[in-house]
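Next come the structures, one after another.
None of the figures in this text is laboratory data; all of them are computed from the coordinates on show. Quantities reported herein were computed from a predicted structural model and do not represent experimental measurements. Cβ atoms are built from the backbone, for glycine too; each structure is taken alone.
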Structure I
Amino acid sequence: MPLAMNREVFITAAVTGSGGTQDKSQHVPRSPKQIADSAIDAAKAGAAIVHCHVRDPETGTPSRRLDLYREVTDLIRAADVDVVLNLTAGMGGDIVFGSPEAPFPLNEEATDMIGATARMAHIKECLPEICTLDCGTLNFAEADYVMTNTPGMLRTMGGMMTDLGVKAEIEAFDTGHLWFAKQLVSEGTLTSPALVQLCMGVPWGAPNDLNTFLAMVNAIPEYWMWSAFSLGRDQMPYAAAAVLAGGNARVGLEDNLFLEKGVLATNAQLVEKAVGVIEGMGAKIIGPQDVRHKLGLTKRAPQ
C-alpha cells in the first residue's frame with residue numbers, strides 16, 4: 001500500500017520493562033513510586049501513553065505482584081497530568097528449558113508460566129485503557145528461553161481484554177504475529193480497528209533493517225493504528241522511520257538506556273528527544289485526549 005507520513009503522532013513511553021537493566025542505569029525505576037514518577041515525567045515531556053511493567057522494589061527484578069500494579073496505577077491516575085495508561089500482559093509466559101541434550105526438567109527457577117486468567121489478573125483489577133498482547137511465541141534472546149503465547153492463550157486473553165473494555169495493543173515481533181492478529185480480529189476476539197506495536201530488532205524476531213520493517217508495515221491493514229520501536233542506538237532512527245511510514249513512535253528505558261553514547265538517559269529525556277526529532281520532521285505531537293479519540297478509548301478508573 002502507499003505509505004504517507006503521519007502528521008499527527010502520539011508517543012508511547014515504555015517506562016521500565018522486564019529486562020535485566022535495573023543494575024545498568026540508576027534511572028531505571030524500580031518501586032511503584034519511582035515507576036509512576038518516571039511515567040508522569042514522561043507524560044509532561046510529551047508522551048501521550050505510558051507503558052508500564054512493575055519490578056520488585058528491593059531487587060529490581062521483574063514482578064507480577066498485583067499490589068505493585070495497583071499502586072502504580074493509582075499514583076499515575078492521581079497525577080496532575082493526563083496520560084493514557086498501558087499495562088503489560090506479557091508476564092507469566094516464560095519457559096526456560098534445561099540443556100539442549102536434556103530439555104526436561106525445565107529450569108524451574110527461571111520459568112514463569114501461568115494460565116491466561118492469571119496473566120490477566122492485574123488487568124481486571126486495574127482496568128488500564130490499553131494492555132499489551134504479545135501475539136505469538138518467540139525464541140527470545142537466551143539459548144533456552146521461549147516467550148510462550150499459544151493461539152489458545154492469545155484467544156483467551158484477547159477475549160478477556162475485549163470483554164473488559166481494555167484495548168489490546170498487539171505486540172508483533174515477526175510477520176506471523178501480524179497474520180495471527182488479523183485472524184483474532186476476523187474472529188471477533190479483538191475489536192477493529194486494532195492497535196499494533198511493531199517490535200523491531202528483538203532477538204530473535206524481526207531484525208531491525210528497513211526492508212523487514214517495511215514488510216511489517218505493509219502487512220498492517222490500512223485502517224489499523226500502529227507504532228514501532230527498536231532497541232538501543234536504533235531507538236530514535238526507528239521513531240523517525242515509523243512516523244515517515246505513517247505510524248507512531250515508542251521510546252523509553254525499556255528499550256534503550258542512553259541519550260547518546262556514554263550518557264545515561266531518563267524516560268523524560270528520551271521523550272523530549274523524540275519530540276524534537278518528530279517535530280523536526282514537520283509532524284505534530286498529539287496528547288492523550290486526541291489518542292483516546294483516535295483509538296476509541298474511555299478514560300478508566302480502578303474498580
Structure II
Amino acid sequence: MWRLEEYRLSQEDASNTALFVIAEQLSAGAREILRERNIGYFDASGSLYLKHKDWLINIDRLAKPGAPRRAESLFTGAREQVIHALLHSHQKWLTGLEIASLAETSAYTVSLTLQELERRELLESKGSGRTLRRRLAQPGVLLDLWADAWRVRKEHKTRWFAYTHNPKAMLLAITDKLEREALRGWAFTSTAAANAVSPLLTHVESAEIIVPPGSAPDYAKALGLQEVEKGSNVTLIERSGASSLFTGEHSDAPSHMASAFIVYLDLLDGRGRNKELASQLRSDILKI
C-alpha cells in the first residue's frame with residue numbers, strides 16, 4: 001500500500017492517478033483501510049470499490065470462505081533478511097526502499113514483512129506516502145522471537161581439526177590463509193567472534209565459520225583441515241541470506257566477523273560459557 005502511495009505522489013498530476021488493488025481475498029479490515037486511503041480494490045468475492053473524481057462504485061460482498069491463512073514465517077528466506085536489517089537499524093526511521101536496500105531484497109518482500117510486523121504490533125510508523133517511515137517499536141521482543149526460531153532450525157555443519165602453532169591466534173591465522181586464497185562470503189561467528197568484539201574469556205581456541213552453501217570442501221582444503229568426529233576446533237556452517245548481511249563492521253576485531261546479531265543468535269546453543277557471552281554481547285553491543 002505504501003508503494004502505491006509513493007507512486008501516486010511521484011506523479012506530476014497526482015489528482016488524476018487512481019490507485020487500485022486486485023487480490024484473491026480482502027478482509028473487511030483491509031477493505032476499510034483501502035477505502036480510507038482512497039485506493040480502489042477488487043477481489044474474488046466480486047467486491048469492487050472505486051472512487052475517482054465524480055465516480056463511485058461500491059459493491060461489497062462477503063468474502064468467500066477458505067482455509068484459515070497461516071502467517072508466513074518471518075524468519076526464513078528473504079523475510080529474515082528484512083528482520084535483520086530492521087534490527088540492525090532499529091533506532092532509525094526508514095522508508096520501504098531504504099529497508100529493501102539494507103536487506104538486499106525486493107520491495108515486495110519488504111512490504112509483506114512489514115505488514116506481518118504491523119499485525120503483531122512490532123512496528124511504528126510516521127508520515128505517509130513518500131514521507132512514510134517505519135522503525136521497530138519493540139526490537140527486543142522481535143529479537144527474542146528470532147532467537148526462538150533460530151534455536152530449532154536445522155543447519156549443515158561439519159567439524160574439522162586445524163593444526164596450529166598458536167591456538168590463541170587461530171582467527172588471525174585463518175584470516176590470513178583465506179585472504180591469500182581470495183575466498184569470499186565467509187565470516188567468523190559464535191564464541192570466538194563474540195569474545196573478539198566483547199571480551200569475556202581469557203582466550204578461545206576454536207573457530208566457527210559461516211561459509212556459502214556447498215563450499216565447505218573448498219574452505220577445508222584452503223585451510224588444510226582434517227574432518228573429525230571428536231576433538232574438532234573448526235566448525236564450518238553453510239549459510240546464506242541473513243547471515244551474510246552486515247559483516248565486518250567491528251573496528252576492534254578482524255574484518256571477517258558476522259553481524260553482532262548473527263553472532264548473538266549462534267551463541268544460544270548452550271555450550272560452555274556461551275550464555276554469558278550472549279548476555280554481555282546483547283548488553284554491550286546490541287543494546288536491545
Label whose coordinates, when mean count of other Cβ atoms within 10 Å over residues 124-131 is calculated, return 13.0 (choices I, II)
II
Value 1.5, calculated as distance in nm of label points 7 Å out along Cα→Cβ at positions 4 and 36, assigned to which of I, II
II
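Please state which of the structures I, II yields 15 when relative contact order in percent (Cα under 8 Å, 6 or more apart) is computed from it.
II
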Structures I, II, by volume of the Cα convex hull per residue in Å³: label with the highest value:
II
